[in-house]
Structure I
Amino acid sequence: MKPLASLALLLIAGSLLAGCASRVPSVAHTHVGHALSGWVDTPGERGLLEVAEAEASVAEQHAGFAVAGGRDVAEVRLHLGHVLHTLDPGREPEGPGEGYGLVRALEGAANHLRFAAESRDVSDNLRAGAQAFARAAEPILEEARLTATLAETARATADPAETLVFADEVLSRSRHIRQGLAGLRQGIEAATDREDPTYQPVERWYLFNLIRLPSGDWIFRNRNDPPSSRNSGGYL
């Protein structure tokens, strides 16, 4: 084989190997992917933040329906129940939401961003962005829990006027929650946009096969492990 041809083949092989290696994500990026791209137990295995945003949109919509139906207290209470379902289906199992709950989804997203910030391979940029996300999520979670309590209280009160007052407050807070989640997404996406090497959406196998060792270190499962040796892909 001619020297130039041999060199070309070596360069091509090296490029292919580099491409394969580049597809293995960092642990930090994988945890970000759990918030943005996919998680094992969410509806449709979507990202935790995406599910939280979907629940927030339904909550705001049905809080609006509750306020609009002010002349029919039964209708107001119905839609306040739908709001409660989107925030915490453990407190109201029936409703038009995802069945996962905004509080649970946002707690999960914040936890995974904390894991990203603590990862050994995290960049300074992503550590700062992940920590900012986790901090900013806390007041939104508190707002969501309080809004759920307000919706629950409004449904239980026998005073129609009081029910309507609570409904107005639930709508205002639901809007604030949705806007807060949009801000969280903007913040973490700005951080991933600054990443070097560039952040790429994580392949789903890696999203669902990151495990934590007893030492606290994170590793990816061996692709050759038999299915019986794997759990659901969680982080415990």
Structure II
Amino acid sequence: MKVLEQIKGGLIVSCQGLENEPMHSSFIMGRFALAAKQGGAVGIRANTAVDIAEIKKNVDLPVIGIVKRDYEDSEIYITPTMKEIEELLSVGVEIIALDATMRRRPNGLELADMVAQIRKIYNGLLMADISSFDEAQNAERLGFDLIGTTLRGYTPHTQGIKIPDFEFIERLAKELHTPIIAEGGIDEPWQLKEVLQRGAHASVIGGAITRPQNITKRFVSAIEK
């Protein structure tokens, strides 16, 4: 089954444990991915080659691979350079996601040039993580296979926008031809259903499923009010 068909209309679970978080462990991410599959997930989004390698030992679901890394000369941290692309290629992922905003990339590399370089060495799908409609249009022009709303509300020009932004997702789905992956702020089952009804091809959920510390805080806050 082709990857786009496999994930259509489904839930992709983001299994990420950053260094400052209690679940930071490749072993744990592999188990999270297995639990996600058993729960009905159609794909996994994961960070770093080592975590992805462990996840692939546990599940056979399509993986959206990213590498988060900070560079001093850029705000971009999701798969920012070809170095991170090469790391993802070393473990093999069905989809590579990268920041496709119009911000300056590390070392001044242009997004169009990066996409061209990737296409020469990678035959899988490319996903553009964007925050605005202009960025989504640009990603489509550059030939990305998927467009994700991952950075909506997280860039300087979109801060303060309430997410999930249902109207934004619906506009992308109606006005663009590239499949849309709804991601960001989806905390409740009804929100997942809503983004799919608005035209999203599939949806990614992370913290509401795989960050126990955040889930616990939600419940505790309810009894502290």
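A value of -12000 for helix-only ellipticity at 222 nm (-39500 (n - 2.57) for each DSSP H run of 4 or more, over all residues; to 500), calculated from one of I, II, originates in structure II.
Each of I, II could give Cα extents along the principal axes in Å, but the derived value 50, 41, 38 comes from II.
Among the shown structures I, II, from which was the value 17 of relative contact order in percent (Cα under 8 Å, 6 or more apart) calculated? Don't skip to the answer; put the middle values down first.
On the way: I: 23; II: 17.
Answer for the origin of the read-out: II.
Ranked by FRET efficiency 1/(1 + (r/R0)^6) of positions 42 and 170 (r between Cβ atoms, R0 = 25 Å, to 0.05), structures I, II are led by II, which has the greatest value.
None of the figures in this text is laboratory data; all of them are computed from the coordinates on show. Model, not experiment: these values are computed from the prediction. Cβ atoms are built from the backbone, for glycine too; each structure is taken alone.
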